[in-house]
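Take a look at these structures.
Every number in this text was worked out from the coordinates using simple rules, so none of it is lab data. In this text, all values refer to a predicted model and were calculated from it rather than measured experimentally. Cβ atoms are built from the backbone, for glycine too; each structure is taken alone.
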Structure I
Amino acid sequence: MNSKMKQAAAALALGLAATTASAQNIVEIAAGDERFSTLVAAVTAAGLVDTLAGPGPFTVFAPVNEAFAALPEGTVETLLMPENKDQLTNVLLYHVDDRKLSANMIPAGSNYFRPILDSERLCITAGADGVTIADGTGEMATVVIADIMADNGVIHVIDKVLLPGTRPACH
């Protein structure tokens, strides 16, 4: 191999190593984005940091701070109390699927999806206007940013906190 080819191969290897070293997991991405500070605080309070930083794969429907602020007054503060850890954990796991689902993997139309909180269902609708998610309250969240790729899954940013409850109508 000539000197120029060796240099090019070394530069490529160095670039690939830097790319691999900079890969971030779901928690690291969320922690590095101020729009998710409430979500990160909740994940920390629930003791789910190690889980969501683990190997996955995960799909996280991540509510922005404004989504948490839209909950009834005092809801977030109540959920963050240590005595409500189980309830907080259930709400957070309702936002997580144990597969890596990019937006193009969500089938057109309305379909039930089973989050990690497996006693519950979400109705995810994909169409020309984007992706919406019906939760246990019957309210709709909209995916406002899709496909933030992490090394252990994918994040879809949503504009509402998903709450468990009654199975949403899906068809």
Structure II
Amino acid sequence: MPIGPEPPQLLRHKLLYKGRKFDYEVSRLKLPNGAEGEWECVRHPGGALAVPVTPEGKLVLVRQYRFAAQGRLLEFPAGTVEPDEDPATTIRREIEEETGYRANRWQSLGKFYLAPGYSDEIIYAFLAQDLELLEVPPEQDEDEDIETVLMTPEELEQAILRGEPIDAKSICSFFLARPFL
């Protein structure tokens, strides 16, 4: 079975919502196997995420209020990739804005689909090392409610196993980074 692009035949397309961060559409498609039907899709420009590690080996996370979850989730710093922006540029900006740290060494951890059953969003994950705390912490975006949290890899792993509210992109990226921690 092929892995990679196998575009369906587009029979009809309807854009239902055009938003600031994503679009929502419904399309009638004929799949490569011949099946026909309607599929909904959230179109998203993608996101970039960092697994930041201090020189002491602590992970830098954020506890952020998420309205959809109606609570605070533990997450690695991340942000939406702007149009025509390289994901590495996105995450360099976001890590400083969200945590007040700057990384001097970067390594790609790969990319993955966040929820391919209904969205085309891809997360680009990076390991951020050799961190330095910025002298002047940046101002948070007005629509963000964020607290910086430092944890050892073992503490984060225990939090995941206990079922603490942690988002999937952070769990996945943590395990991608684990061999380097």
Structure III
Amino acid sequence: MILPKELLGIILGVLALALAVGGFNYWQDYRIKKVQEQNYYLYLYENKKISFEEALKHLSQENLKAYLLALKDENPRRILSLLEEEDLKKLFLEKEAFRLLKEGKAKIALSKLGAIKKEDFNYPSALLLKAFIKKAQGEEGEAKRIFVEIISKYPGSYFAEIAQAELL
């Protein structure tokens, strides 16, 4: 029996659609599996079951490499160079400022924090760190002003609670 051309076209169209959906689902499953595999290598490193080098060899995603480097407390510039997402860059920039503060390099830490703007997600925490730096530098008035700003702009937040505690 020979099928009419229209019916044959419909059947081919349905097969093509099924193939496209199947291919898409396969691709999604493949990507999920790769991420899980990479996370497993991070888990092994965090639990001291493999070396840093072994874990790094298995990571292809820049964000996971940056996380691994941060675990090892690598050079923040190297970490920042691996990151593509702006939010993660800002987060690691804040981490770098905190490290510099711990090393006694408060002025450099403040300059790093200057790159974190009001529209960035971690601005409240960066502002809080700035207040602590000002306080450590003996600039109590400026630190107090920043604590008050945090309380007024981010009421009820974790950062406002810390600022409130500092003012007490």
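Which structure, out of I, II, III, was percent of Cα pairs over 24 Å apart calculated from, if the result is 39?
I
helix-only ellipticity at 222 nm (-39500 (n - 2.57) for each DSSP H run of 4 or more, over all residues; to 500) computed as -9500: which structure among I, II, III? Intermediate values should be presented prior to the final figure.
Numbers: I: -9500; II: -5500; III: -24500.
Corresponding structure: I.
With FRET efficiency 1/(1 + (r/R0)^6) of positions 23 and 135 (r between Cβ atoms, R0 = 35 Å, to 0.05) derived from the coordinates and found to be 0.05, which of I, II, III does the value describe? Display every interim value, and only then the final one.
Numbers: I: 0.70; II: 0.35; III: 0.05.
Answer by label: III.
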